[in-house]
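Peer 1: Below, each structure is written out as structure tokens.
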Structure I
Amino acid sequence: MFHSSMNRLPRGCRTVGGAKARAMERCRRTFMSRFASFGYDPFLPSGLQLIQSAWERLPEDLKDRTVCLTSPFGEPCCLRADLTLAAVAYLGAHHAPQERPLRLCYAERVYRTSPPPESDLESTQIGAELLGWDGEGADGEVLFLLLDFLQSLAIDATVVLGDTNLLKRAFQGVSADRAQSLTAALQQGNLADYAALVRGLPSPAADLAELPFLRGGPEVLRRGAELFGNEALATLRGLADTLKDLGMGDRIRFDLSLVRELDYYSGPLFDVYGGPSGRALGGGGRYDSLLADFGILGQALGFGLDLERVALAADEGEDRPERALAWAANLPPSEALAKALAYAERGLDLELSWLTSGEESLHLARLKGFSLWVDLRLGVFLDTGTGERTVPTGGER
């Protein structure tokens, strides 16, 4: 029995193991493999960032949630709260303009406090960034690969699209302070405050009053074009057409009031939903202006998903892989390992049991939730639930 002091973690932190960790690792491997096959290189950023490098470039809504500290060398730092910022800094420091665009994918921890009533301090994100490109096609590339990845996990995902440029167009003629207040109300989902702010404008605008309700299917784009002009909807319409041509049109919804910090993002935005929780798995968007802050010309697009939520959603759609406890049956270690390797190479996930008693090994298999128990000496498989025994032929396992 462990002492309670050994089990304690800082508030907001947690350690993940067992079935949940295995599910998260399966999703991580699938994600990294899928994006690597399209030229996205793994990215392993530092967990600490210098305050002087990060602070002014962090989105405003992250600054109050950032964990600040001092390094052992006396440097003011913060724990990594934003992986996109680390990716752009890496691009600027290590890649000449002629080497761009840069494609990166990652599975890393981020550290930020959660808005009440949540208390989480850390989470694991999977994500990708396409940095320093010019022209069309990249928005569709990233969203297609994202949806294809989720589909490979049997997650019934929906992407909700918006566009920062549409909001900037809608807020033309509104003072900067009032536009900021309207944006904050939309971010918080506070429609009462938003409506009051619209009514308080010198010349109340019917189109602004309707904006929070422009959510749904293609009809939203038609209505948006009537209110704000076809040009304002051109990017969203083109992106939706691309995904529709790829057979993913049923995965797309629109929210013309979808908003994040207007100075950070600079084009299409999206949130991703899937699984039983109803919570967003994550989201992303275009952030060309962040590149400009680093003196880099070009366009940029990226996203991040919460790996734990993705794994939970994937568990709902997939059968869990069969796992076996393989009893060494008192064989010499070299022989037991060779037999176990033969089964593993045929696709069986297994764990070795070196107990001398077969009964004790079988009891352990049931205790730990293994669906199969294997006697490596006899090549006998036992279903731990039904007790049914089988002796597979060479091709079955």
Structure II
Amino acid sequence: MDVRRISPEEALEAIRRGTEEIFPEEELLEKLKESHRTGRPLRVKLGIDPTARDLHLGHLIPVLKLKLFQDLGHQAVLIIGDYTATVGDPTGRNEARPPLSHEEVLENARDYTRLLFQILDPERTEVRWNGQWFGSMSFRDVLWLLSQMTLARMLEREDFQKRYKGQLPISLHEMVYPLMQGYDSVMVRADVELGGIDQKFNIAVGRDLQRAKGMAPQVGVCNPLLLGTDGREKMSKSLGNTIPWDGTPEDQYGKLMSIPDPLIWPYLELLTEVPMDQVRAWQAAVEEGSLHPKEAKMRLAREVVKRLHGEEAARAAEAHFEQVFSRRELPDEMPEVHVAAQDAPGGEIWPVALVVQAGLASSNSEARRLIRQGAVRLDGETVTDANENVIVRDGMVLQVGRRRFVRLRYQG
């Protein structure tokens, strides 16, 4: 798309959706006007650190914003932080991240581009690895980078401030991280940087370093942090409240249907392309009682799954949800798990071991917790005692929660 197709003001209005802060907004408007006048696309940067293999829908939000800039005719610049990931972003943490080897980082990154290109146009995305410049920096270059930051300025960061006041250790390598992220902006000559609102300090450092190199500073476009399925904390694998980006359509649909009702509206704003007038109309209808929250949630789930997997997958996921959860029927297909006779002599087996063996819990302690919560069912009957053996027969269905089923195969 030609950047001159729509006005800078219309472009800014589209960018504002799902944005917590644009700083400075007036600079972004000026950049959009200049781009519109000259036809030169803005260079819009998004950096992703491969600190883990798993991505969730919280990671998707800035990628969707990058896709919007792409659709507006601008140049997407995707930085895979193979060097920044070995340091680890200290944002929001009260202790240093365990260091990762470069080999671990590369392994984590293996599936990133596959997922990112579900959303982005690979033909119009410039992919850079920041090891391309950090791997060849001299010590003189490192000293110049360190000279651009004072300790007082670094301790303005809320997370470092809390750790300093609480006498918790702050490693010097953690303080280098914002400078590394900022230097990425210098190396790719970014006009705009995208990220969560927790990245504001790091993005501002990029502005400072660009000025120091005689460049026009980038503008930060920051999205709010997505709350997880618990509705209380930001989406995080460590909190167990995530919806995996790489999950199946059925799993994603089911987890979206499980979110607390107040999350429907921010999820629609941040994760879908449903016009905001329509979102507000649905919200008003729910509040006045003419639209059931479940129906609004189904529309949300359908839109998100469609965006990631296509219309046909979204329809199938909705049908699966209706079959399994609304009508309390079993899915047509489910994994099979073979229970060995030596593990269940006479058909009796410890339920904790059964849940772990079926792959529905990662440890005995997790299986016990699930049983205590009443989340484990065997052929529709809730397993209530983690210490009392259960009887298994061939063809029984073991269920954990509302979405996970396996069929047991047993020959005594």
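No value in this document is a laboratory result; all are computed from the given coordinates. Please read all numbers here as calculations on a predicted model, not as lab measurements. Cβ atoms are built from the backbone, for glycine too; each structure is taken alone.
Peer 1: For which of I, II does Rg and Dmax of the Cα atoms in Å, for residues 238-357 alone, calculated from the coordinates, equal 24.0, 67?
Peer 2: I
Peer 1: Still on this structure: Quick check on the output: 0.65 is FRET efficiency 1/(1 + (r/R0)^6) of positions 54 and 246 (r between Cβ atoms, R0 = 41 Å, to 0.05), derived from one of I, II. Which one produced it?
Peer 2: Checking each candidate, the match is I.
Peer 1: Quick check on the output: 5.2 is distance in nm of label points 7 Å out along Cα→Cβ at positions 86 and 374, derived from one of I, II. Which one produced it?
Peer 2: Going label by label, the one that fits is II.
Peer 1: With distance in nm of label points 7 Å out along Cα→Cβ at positions 158 and 174 derived from the coordinates and found to be 2.5, which of I, II does the value describe?
Peer 2: I
Peer 1: Now, a different point. If Rg and Dmax of the Cα atoms in Å, for residues 22-205 alone is calculated from each of I, II, which structure is the one that comes out at 19.5, 57?
Peer 2: I
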